[in-house]
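Asks: Take a look at these structures.
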Structure 1
Amino acid sequence: MKIAVIGAGAMGGVVGGLLQRGGNEVALLDVSREAIDAINAGGLRVDDRAGNSEIVNIRATDNPAEIGVVDLAIVFVKCYHTEAAVRGAAPTIGDQTIVLSLQNGWGNGPRIAAVVGEERLLLGVCYHSATALGPGRVLHAGKGPTFIGEPRGGVSERVRLAAEIFNCAGIEVNATENVLQEIWAKLALNVVTLPTSAAARLYAPQLLQTEEMKNLMRELLREVVAVARAQHIPMEFAERWEAITGLLARLAPTTKGSMIQDVERARRTEIDVINGAIVEAGQRLGIPTPYNNAMVWMIKAVEAAYPKA
């Protein structure tokens, strides 16, 4: 299958590299000239948590016309770049192209559909974890399942096709009847772990070391469950808490979430579509979300303290 990965950061690099290694024709589309040049000169270096490295020969470019129309375009850019990135990738998107969002946060689907139409859109969540180590080099820090489905529910033939491509490349993908439920399950994980890690400057597994942090995480999760249920999205506190803490316990000791990586590089975070999504839903539904409000304010304060360029 001919595939374009829109956004060649940590996750885009890991997934794109696996799909290329699995026999697909993959191109990484990004705006970073330094990363593009490094990948084209020496390949994409993918390290794993055991200390092994692999060089994947994969094409990278900032010119979508060089790629041409693809069968599958996978969107991995930050939420606030979504519309611009998808519009910029227009030469890769034809009448039959599937556009799959595997981004963090809530609200990326409507942004993409506004550009390409809902008839081309698939949604998903990915539980792999990755860290950018430098231009053209990524760490595949953890593996987990990926879920994809139709925005309005159901498992279509194109969902099955996309899932088969991923599974054949060694990326575990489940076609799901209710992808919105899976997106909210992943959103709960991100709400609980990303801003707490970024604000406290902790590796992800360190979040479980104190009762104080676990108490904060529980309160954040309770608010997620409340707004999810109010929107008829099934979610159980005990099940989500067990899933989140179990995942954290399995991660490599030095695993960093995407938000702490953004803070360390003085980049804008995705707090608005993570905890901010819970705050917005709470305001709309009349449900108090004081803990998520506090995390939004805290991360905004961290961003405001970045060194001025």
Structure 2
Amino acid sequence: MKAIVVHEFGGPEVLKYEEVPTPKPASGQVLVRVHAVGVNPYDTYMRNGTYAVKPPLPYTPGSDGAGVIEAVGPGVTKVKAGDRVYMAKTVTGAYAENAIALESQVHPLPAKASFSQGAAVWVPYGTAYYALYHSAQARASETVLIHGASGGVGIAGVQIARAMGLHVFGTASSQKGLDLATREGAHQVFNHGKAGYVDDILKATVGRGVDIILEMLANVNLANDTKLLATNGRVIVVGNRGEITINPRELMGRRASIRAFTLWAVTESEETTIHAGIIAGLENGTLRPVVGKELPLAEAARAHKEILEPGAAGKIVLVP
């Protein structure tokens, strides 16, 4: 089978498209014929060797994918060959024509969702779901500001927040992104590349501020975020690429907080609730992953370059 293999940490050029043996599922494992693979920013950090998780070399990247169960190992009872599934983490890596996953890492893919949409589920929707339900403990009628609302996590956040009854603000850096965020449910959108956008958001709240901020790029926005919070507001950091200086006094006067997490640290019980919520949303149509671009698996290096470029408009998906 064909797979992307990383033999050394470095730039996108280290992603090699190679022929490798097709793996076989052991006890408690399943073999998935991969139809689509989701590309996430963290994939690029891991490839560079700068992520908190550094896999042993060589490795095949990817935690998100969707496909059909080809075979199951001994002891597997919850899925069978022929089932449509999405993957949330794998054993052998999703950037491949076939992938081994634990039985607990595959989940039913509702008929309403395509394989490409299924590949856009775990990291984006798992992150947004945990951020809003678990970390922010969001309540209906609150106002949430979602930075990067046209990206994978941003779109997921917009859709989940609307389903929860929140008033949703979104930011993007292009008109295409602003239109997409509006189409997916944002009540008001703001161009974060425009001077004065912070003042525009405050005006939209009549000076009150927002209750929750989902922060995708803390090293750029966090200092402004603290000025945008309402009393008891909270910033939920889900993405960051460097250091930043903030003024804690902005938090003190508002009785506000900054919270942060990584999806890899969620507990087993938390993950169970995340998947239950995601699957229900996919089934009833409130969650609709947006695929902005599909590329052949062999063009993984191109995908790794484009995932970090501004102007996101949906999820980048690789197709084996």
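What follows draws every value from the coordinates through simple rules; no lab data is involved. Predicted model, so just to flag it, every value in this text is computed and none were measured. Cβ atoms are built from the backbone, for glycine too; each structure is taken alone.
Asks: A value of 17.4 was derived for mean count of other Cβ atoms within 10 Å over residues 34-41; which structure in 1, 2 was it taken from?
Replies: Working through the options, I get structure 1.
Asks: Match the computed value 15 of relative contact order in percent (Cα under 8 Å, 6 or more apart) to one of the structures 1, 2, and report its label. Provide the component values of the computation, followed by the final result.
Replies: Numbers: 1: 15; 2: 19.
Of the options listed, only 1 reproduces it.
Asks: Matching task: 19.6, 61 is the computed value of Rg and Dmax of the Cα atoms in Å. Pick the structure from 1, 2.
Replies: Matching structure: 2.
Asks: For Cα extents along the principal axes in Å, for residues 138-177 alone, the calculated result is 34, 18, 13, so let me know which of 1, 2 that is.
Replies: 1
Asks: Quick check on the output: -8000 is helix-only ellipticity at 222 nm (-39500 (n - 2.57) for each DSSP H run of 4 or more, over all residues; to 500), derived from one of 1, 2. Which one produced it?
Replies: It was calculated from structure 2.
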